[in-house]
Structure 1
């Protein structure tokens with residue numbers, strides 16, 4: 001997956017915040033995915049920007065981490081969401 005990829009949140013996803021986590025539910029498959037605080041930030045940026053390059057730029061302002069590590073984590077996150085059919089590439 002490349003940084004110029006655009007990601008679309010599936011219309012079949014419901015989101016619910018519970019305490020310190022966010023639960024994503026695919027209403028079609030009835031599978032859910034739990035996000036911690038950092039995953040929630042990643043997901044909110046996906047909702048706002050859709051383009052991985054723009055999201056990476058935003059992540060750099062949130063976290064004091066090397067760009068390469070943030071890129072690796074972002075791509076792994078999006079791939080995990082795609083596997084659960086929570087986003088479309």
Structure 2
């Protein structure tokens with residue numbers, strides 16, 4: 001997907017799954033989630049201007065997950081709004 005900054009394309013990113021153009025789903029298979037993985041998932045939320053995301057790790061002894069909220073999200077300029085325009 002294209003990443004926009006002030007209306008200009010500045011690069012591309014690839015989130016593992018984008019659900020209904022509204023929820024970022026980042027999947028990992030690691031023995032433990034680290035802060036860098038959380039930072040990456042939050043970065044995707046900010047880059048795509050999404051409000052909600054999930055970071056899920058299947059590699060630990062038990063399932064690890066984090067629900068993420070992007071306080072910087074501007075719903076009026078979200079991916080859903082851009083795609084429907």
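Readers should treat all values here as calculations from the given coordinates under stated rules, not as data from a laboratory. A quick note: this is a predicted structure, and the numbers were derived from the prediction, not measured. Cβ atoms are built from the backbone, for glycine too; each structure is taken alone.
Computing FRET efficiency 1/(1 + (r/R0)^6) of positions 14 and 54 (r between Cβ atoms, R0 = 30 Å, to 0.05) gives 1.00 for which of 1, 2? Structure of origin is 2. Matching task: -15000 is the computed value of helix-only ellipticity at 222 nm (-39500 (n - 2.57) for each DSSP H run of 4 or more, over all residues; to 500). Pick the structure from 1, 2. Of the options listed, only 1 reproduces it. The value 25 for relative contact order in percent (Cα under 8 Å, 6 or more apart) was derived from one model only; which of 1, 2 is it? Derived from the structure labelled 2.
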